[in-house]
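K.L.:
See the structures that follow.
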Structure I
Amino acid sequence: MKTLKKTILLPHEIEDVWCALTSPEALAEWLMPNTFSTPTVGTQFRFQYDPDPICATGIVHCEVIDVSPPYSMTWRWQNGPQKAGAPSPPPMQVKWELKSEGQGTRLTLTQTGLKGQPWFIPFAMSFGWSAYLKRLLPKALANVSNGTFLPGAIPMEKRLYKATNLPPEVTR
C-alpha cells in the first residue's frame, strides 16, 4: 500500500471541521497530544504519547507544508523509530481536504509515503485513521461552535492513546 485514503461526510460547517483540524485542544482530544500552534506553512509541531511498539519514542514530528484555509492542509509526518536507537522510517505526508456538501462537510484524508515504512504501519494507520475519523472526530465536533472548540468533548480515558508522562508544552 503506497497511499491511504479515508473520506467521511460530517454534518458540520466547513469552518467547524477546520477548527477541529487546527485547534491544539481539539487535536489533543480526538487525535493525540500535540504542540500544534497555527495552520501556516513552516509551522513545526509534534504529536506525543506514551512510547509503544509502533514508535519507541512516542513522538511524531510534523510540519505544515501546504495550507489553504479552510479547504486543505498538508503535514509532513515523521514517525519516531520503532525501536530505541534505530533510525526513523521515511517521512510521510498527511493531507486534509474539506469540501462543503449539502448541510455538511466532506473530509478526505490522504496519507502518502507508506512505501518504505515497516510492514505493519500501513495496516495500523488504516485502522487508526478509521477509528479517529469515525469515532472521535465527531465527538470533538460536537464541542465546536462557530469555529471555536470547547475542551472536554472526549475524556482522557476514552481517547485512543496513553499519555501519562508528557512535558508541559504538550496540549493534552
Structure II
Amino acid sequence: MNWKKLDSRTVYENDWMRVHEDRVINPGGGENQYGYVHFKNRAIAIVALDDAGNTWLVGQERYTLGEYSWELPMGGAPLDEAPLDAAKRELKEETGLSADRWSEIMRLHTSNSITDEVGIVYVAEELTEGEPAFEETEDLQIRKLPLDAAVQLVHDGEITDAISVAAILRINSLRKASSR
C-alpha cells in the first residue's frame, strides 16, 4: 500500500517556504500526521575548480545551527529561474568568480523525509576572479584551497553541509576516474 493523503493544511508560509501538515494513511494502514517543508527555490551549489586543482569554500555563521560552517558557494534559485543562471549569479555574489565552462554533476534531495527540496550542483571551470557582492544576510569568508584539502575537511567532519559533502566527494571521484 502507498501513502494516501486524507487532507492537508498550511501551517506556516513565507517567501521561501511553506510548511504543510497532512493527515495520511501510511503504508501499514495506520493514520498519521505528516509534516513537511515545501521550498519555493531549488538549492544550487557550485564547485569552482581552477587549472591548479584548487576550489573555493565560503564560511559563515549558520543561524539554524548556531555554528560556523564551511561550505561550497550556494544559494536559492526561484523555480522559474534557470538553475545555471542562478549558479552563475551565486558564484559571482559569494566569491567574485565567473566561469567560462559549466557542467552539472548531480541532483539530490536534501532531506527527503521532511522536504521536497531539490539540490543541483555545478562545476565551474576556466575561472576569472573578481569582487564578490554579498547579500545583506551574508557575512562570508572566502577560502581558496586544493580540492584534496576540501576532501580532507569532509573526512575530518569540518564540512558538514549535506550538499557540500556530497558535491565535494562526487567531484573528487569523477576526477579520480578520469585520471585513470
Structure III
Amino acid sequence: MKNLIFIFSLFTLWMQAQNIAYVDSRYILENIPEFNSAEEELNNLSLEWQEEIDLLKIEVEKLYRTYQAEQYLLPEEKKKEKEEFIISKEKEVKTLTKKRFGPDGDLYLKQQALIQPIQDLIYTAINEFADEGKYDIIFDKSSELIMLFSHPELDKSEEIIEKLGY
C-alpha cells in the first residue's frame, strides 16, 4: 500500500511540474474560412454523387418492374438475358457507390486533398505554440480523449487561431 501511495505522490508531483494546455481542434477548424469552404464543397460533391447513384437505382428498379411484368410472356433465353442485364446494372450501382463513397473512394480522396493541408497547418501552429510556450502536453478537447474537467485558462484554441492569422 505504501508503494501505491508513493507512486501516486510521484505521479502527482510530476503532473504539477508539467506545463499543460488543451485546444479544441473542431473549434479551430470552424474558425478557418478555408475549412468551411472545403466542407461545403465536399457536401455538394457528396450530394451530387448520391443523386447520380439514386438515378441509377431508380433505373434498375424500373428495369426490374418491367421484367416482372413481362417475365411470363418471354422465352427462357430472353428472360435470362434480361435477368443478367439487371444484375449487371445492380453491380454497376454497387461499384459506383464503392468508387464514390468507399474507404479509398473519390469522396475520401477529395477530403484528403482539401482538409489535410488545413489540418497540417493547425498541427504546425500547435507545435510552434507548444515550443514557444514551453508546453509539455497539449490535449485536444474534441478528440476521443475524455476531459472530465478543463479549466478555461488552459484552453489555448484562440491563441492557435491567432497564430494561424484568423
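K.L.:
When you work out FRET efficiency 1/(1 + (r/R0)^6) of positions 48 and 112 (r between Cβ atoms, R0 = 25 Å, to 0.05) for each of the structures I, II, III, which one comes out largest?
P.N.:
III
K.L.:
One of I, II, III was used to compute relative contact order in percent (Cα under 8 Å, 6 or more apart), and the result was 48. Which label is that?
P.N.:
The read-out comes from structure III.
K.L.:
Taking Kirkwood radius over Cα pairs in Å, for residues 24-63 alone as the quantity of interest, name the structure among I, II, III where it is greatest.
P.N.:
II
K.L.:
Identify the structure, out of I, II, III, from whose coordinates helix-only ellipticity at 222 nm (-39500 (n - 2.57) for each DSSP H run of 4 or more, over all residues; to 500) was calculated to give -7000.
P.N.:
Computing helix-only ellipticity at 222 nm (-39500 (n - 2.57) for each DSSP H run of 4 or more, over all residues; to 500) on every structure in I, II, III gives -7000 only for II.
K.L.:
I, II, III: which one has Rg/Rh (Cα atoms, Kirkwood Rh), for residues 96-135 alone, as calculated, at 1.15?
P.N.:
Among I, II, III, the structure yielding 1.15 for Rg/Rh (Cα atoms, Kirkwood Rh), for residues 96-135 alone is II.
K.L.:
Out of I, II, III, which one gives 1.79 for Cα Rg over 2.2 N^0.38 Å as computed from the coordinates?
P.N.:
III
K.L.:
Who wins on mean count of other Cβ atoms within 10 Å over residues 40-47 among I, II, III, i.e. which is largest?
P.N.:
II
Each reported figure results from applying straightforward, stated rules to the coordinates on display, with no laboratory input. Since this is a predicted model, take the numbers as computed values, not measurements. Cβ atoms are built from the backbone, for glycine too; each structure is taken alone.
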